[in-house]
Structure P
Amino acid sequence: MSQTNAAARGEAGDGATDASASGGGADVLLAEPRGFCAGVDRAIEIVERALKKFGAPIYVRHEIVHNTYVVDDLKAKGAIFIEDLADVPPGATLVFSAHGVSQAVRREAAERGFSVFDATCPLVSKVHVEVAKLHKEGYEFIMIGHKGHPEVEGTMGQLTEGIFLVETVDDVARVEVTRPDRLAVVTQTTLSVDDAAGILAAVKQRFPNVRQPKQQDICYATQNRQDAVKLLSPQVDIVIVVGSPTSSNSNRLREVAQRLGTPAYMVDRPEDLQRAWFEGRRRIGLTAGASAPDILVEQVIARLRKLGALSVRKLEGIKETVHFPLPKGLGDKSMGQG
């Protein structure tokens, strides 16, 4: 992803007031892995390639990923983010965000005749396919997730009935299904692994015959980043998570650190760092949500250095090699050599 415009904003924002910091001399430990996952990489590339191939504007339903920096950068290039398809003019090119959409949104887009590119993360699409398949076999569903999150709305919107949301263990006790003998469970892909496991245990206790996915729905990137924070947190005095407030997986990283007893803060940009957080703290842990670009991590590191950090060291961690192909019409062959 091109980062020219946003990088310029970052340079202007570091400010001269942080030239020195009390309690300087801290070490920064970088979690590994951190930052962009394959689904986010793919979603952003879909918008950028659509802009290159078809020209601005390209319309995107919902934020392509939940990161202010990424969305602002794409806006500057000609992407227009909308929530209601009525705001998209006839014949326009439309991209569905990485979070996925309901069947009703897909039908409306088709009826309106838009040229659609689907940036839904393939791991979210896998959940959608599972829901459709088991629904045909007569199953109802319990979905573990956060009400109002676009991924949850998209997954629950694969059906018109027979899918019930639970957010907590207490919700499991209250949920009323009509076919407990034909019941399956699905999960939002960006949940806390530990939270989801606790809720799933409650579902299995109440509905012993519930059908689970062959592989858990929580995605590899969410799992890996949470595991990295579990490794990082005991080694540091504070954890900083780079991510936007709307990012589910970034919020979960902050919560993981806090549950391990390490103070943790989430920052959307380097300017959000507060000097008081670092008073008397000698080791700073740093990670980033799956929708946060690496340039933001670099800018946060630069600001931490101005606040007195002396060294930066990467922890050992899983090397991710997952790559998802682009939709037809936007792949390498269709784009030529440019």
Structure Q
Amino acid sequence: MATKTASKPDLTDRKLMNLIQSRFPMTERPYLDLAKELDTTEEDVLARLGRLRKANIVRQIGAIFDTRRLGYKTTLVAFRLAPERLDAAAQRINQHPGVSHNYEREGYFNLWFTLAVPPHEELDTVIARMAKETGAESARTMPTIRFFKIGVNFDMVKQEGAAYEYYSPDGYGKAGSAVKKKPEATADWNKPRELSELDRAVILELQEDLPLEPRPFNPMAERLGMSVQELFDWTVEAQERLIMRRYSAVLHHRRAGFRANAMAVWTVPEERAEEVGLKMAESPWVTHCYQRPTFPDWPYTHFTMIHATGKKRCEGVAKDLSEATGITDYQLLYSTREFKKTRVRYFVEHEYEQAT
């Protein structure tokens, strides 16, 4: 079958991205299974993914784990930096292996990043050092109080938000199913799980980028001394234990057409915090929804990430959320530059030691 040579994704590419961003097949020949769903060949799927990776539209294919349940501490951090210091500061912060997202955004705080550290490190110590080294004028640590939603899913064909099914570590929704009503919250959503040496070994394998070859899981299983089926069985058990969320692709949403990235921040009264968070999480355009602490210079309690093809759509989504909840005090903080976006890599202690 002839393959496409142009760099712009075609309809089949977009259908392929729809498949791999939600649930990548955990099978011995996953690319063949994807090909069957797309009515094409395994060779064609591999070629398409190769092009999409080369264009940095598909960033990585691998496992997504629950950071806190693996024993890591994590938080969102906001820095205010003088414009002339911003680039150098971002590059310094990027050197830390626990920084997975790092963006310049509009607003008073102009650098926002997520940080994870292993159990033996303290977030406050690392953040204080970063603030001192970068010359930050102000620094705020904004950990999650309530975690309503994470559901990074887009309809690449229709170019619309598609986060209908999502995950909530707090227990506000079951993994892979949208919230219809609030069930009992999971009390231990941020508590570490006990991990065996085998768990750690498998996590080290599954967190790496999946090779583009017909049987990509076979070498992993061989290195682990288990069968491919035993490896797949481990992923099922890990999801039941809530240490693994899913196995899927990470896309470069700007390159795939979702060029506007707005962090909408909202001032919500505490007595309405849960009600409003659940309502906001229902929107398919909202990929993340959290409640975070406030400060004298920061009254915003709720954070919703909105991705769209343009700012006009982001503004429309925010207006809809405002009308649905009655919350009118909000801001849209657009990202103006992406300095880093990757997945956190776990149990690579030497990388953390080098960053200190």
Structure R
Amino acid sequence: MSATNLSPNQKALRKFLKNPFGMTALVLIVLMSLLALFAYGIAPDHTPQANEQFPKLAQQMPGFQVQMLQLKTAEESKLNSFFGLFSGYERSYSLLAIDSVAMTNNGEVQVWEYAGASYRLDPNDLSGSIDEATILKTFWLGTDQLGRDILSRLLIGSRISLMVGFFAVLISSSIGIFLGGLAGYYRGWVDRVILWKMSIFWSIPTILLAMALFVGLKQHFSSNLWLVFIAIGLTMWVGMARIVRGQMMAFREIQFVEAANTMGFSDGRIIFRHILPNLIGPIVVVMASNFANAILVESGLSFLGLGVQAPAPSWGGMLSEFKDFIGTNLSYLAIIPGFLIMLLVLSFNLVGNGIRDALDIKN
């Protein structure tokens, strides 16, 4: 199909596909989203919140390996549960870090615990034979001060960032499109009232407003995660409202809108069926920018201790938890989550810039 026969949307898509930065960023976002979606199936520690602790293995370097002995527990396994893919799996056994294990002459199991004592166990306490119950566990990115697997917590933490971005953008876009559409279409006193509210929200730094909303709404929510979604979503609607308001004012004067008014169409039909579909491009660009901002705000809240609470892993929370290690040989504990935050925010900004350039009819 020749370029002259392409629709505006097809031309925009072709331009975006030729944008190397935008496409690279989009591929990174897709890969991170897939990793986040299947994090519990990929993570070495697939227990809920990746919170399995081995205090004796604290602060080990990347690539650390240790033998683990699987011991029976009274809990039933949830390993085969489909829902475990989204909420984690409870182990049907406990793990014990060991130096070595052997069978004694009287049929007992002699265990030399890692950096600990030596003692004997009943063979029935193991999850199988000695060979079956002994595994080699690798901590690819090392462990934190509680002996938890860093790689697993980073993978599970990616879900927090992407979920916060998604729901915050959903909330802020819904409010912004609605209020911006009303202000731009009806103008007059409606516009003045909404502009006044926009000015108030616009004058308060986002992180401070999110903190105030978080504290003010905390008593009404049992889950901190939903509170974070709402608090951040309520801080970012102004940018969307300003864009929609300006575009709505411009489209309101176009002939097809005047014709729709003449034909007696309702205001709701004109706004949602005739004007808003023409604003998809600017709306998507703002949504991409807001997604990046939401990730930054959530990271800031978690860094300050107001975001997602432990033991749930959050990149911002991990950055706060490991900030004191900067300047030591364990500085990578803070550098990795900080780098991932930067990479995800940069990716969404590059995608937003790519969409903006693709929709620019002057280029």
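To which of P, Q, R does the computed value 20 (relative contact order in percent (Cα under 8 Å, 6 or more apart)) belong?
Values: P: 28; Q: 24; R: 20.
The read-out comes from structure R.
As an exercise: distance in nm of label points 7 Å out along Cα→Cβ at positions 223 and 247, calculated from one structure in P, Q, R, equals 1.4. Which structure is it? Only structure Q yields this read-out.
Only the coordinates and a few stated rules stand behind these numbers; no lab work does. Quantities reported herein were computed from a predicted structural model and do not represent experimental measurements. Cβ atoms are built from the backbone, for glycine too; each structure is taken alone.
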